Structure P
Amino acid sequence: MLTPFHLAYHVTDLGAARAFYGGVLGCREGRSTETWVDFDFFGHQLSLHLGTPFATTNTGKVGDKMVPMPHLGLVLPLDDWRPLADRLTAAGVEFVLPPSVRFEGEPGEQWTMFFRDPSGNPIEVKGFKEMEAVFGG
């Protein structure tokens with residue numbers, strides 16, 4: 001059984017973060033103050049603090065595309081990934097890498113999408129038919 005991770009990073013606007021993480025992504029809000037807010041990020045504790053977001057560069061190669069590094073990632077069962085991809089698309093989120101499949105028909109087949117939150121923090125969400133394949137099994 002996997003245990004939740006805790007990740008804290010900066011955002012520039014808590015209202016925009018609440019609208020995106022709570023409204024678009026559907027994460028439940030937890031504790032907060034005037035300078036930070038916690039979210040249940042698909043079973044993990046995400047703490048968003050007011051400040052300057054971390055710098056990123058497009059140095060990660062995914063297929064023939066370059067994606068932002070570093071980035072936050074999430075792995076979901078495919079049945080949960082698809083509705084999230086649809087929700088992000090319907091919300092007009094601009095994708096760095098639109099929802100697509102990689103390694104189709106091969107071991108490790110996965111769906112992926114990259115996008116940024118309103119503060120520019122990059123997020124990748126992967127979807128797997130078989131969660132056992134996440135670690136190459």
Structure Q
Amino acid sequence: MLVNCTLLIDDDKATNFYNKKVLSRHDSFNEIRVVYSGKEALEYLIESKDGKNVKPNFIFLDLNMPAMNGWEFLVEFKKLNQEITAGIKIFIVTTSSDPNDINKAIENKLINDFINKPLSLGLLEDLLSKVS
């Protein structure tokens with residue numbers, strides 16, 4: 001499976017740097033975009049409809065962010081036009097091991113998987129085999 005564009009949403013610059021490096025080392029991931037908040041991610045997605053940004057196939061979403069956390073992002077994502085959201089696979093990437101977060105992710109139909117940080121090449125292989 002070839003992933004044309006991936007959007008990383010995390011307020012931590014070091015985490016984004018690391019995850020971008022891991023994704024760029026994998027042959028299946030082409031363009032990788034980074035935003036630092038849920039609000040910035042929503043703006044990015046809205047602008048992808050107008051062709052200002054490349055629409056992502058995958059979103060890697062952190063849960064614990066200031067201003068708009070991952071759960072709040074998902075609420076707003078669900079309100080977007082389906083033309084924007086169709087075909088986007090969302091993966092939670094977090095340090096949280098809170099059973100409530102895990103259960104909430106399992107119950108949320110927008111989420112394709114719940115991943116503990118950090119990303120790795122092996123983890124990406126497993127993820128691609130699940131969704132292709």
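Structure above, values below:
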{"read-out": "Entry that produces -12500 once helix-only ellipticity at 222 nm (-39500 (n - 2.57) for each DSSP H run of 4 or more, over all residues; to 500) is calculated, selected from P, Q", "value": "Q"}
{"read-out": "Source structure (of P, Q) for mean count of other Cβ atoms within 10 Å over residues 61-68, computed value 18.0", "value": "Q"}
{"read-out": "Winner on mean count of other Cβ atoms within 10 Å over residues 21-28 once structures P, Q are ranked, highest first", "value": "P"}
{"read-out": "Cα Rg over 2.2 N^0.38 Å from the coordinates reads 0.96; which among P, Q", "value": "Q"}
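The numbers here are math on the coordinates, done by the rules we state, and not lab data. Note that the structure is predicted; figures quoted are calculated from it, not measured. Cβ atoms are built from the backbone, for glycine too; each structure is taken alone.
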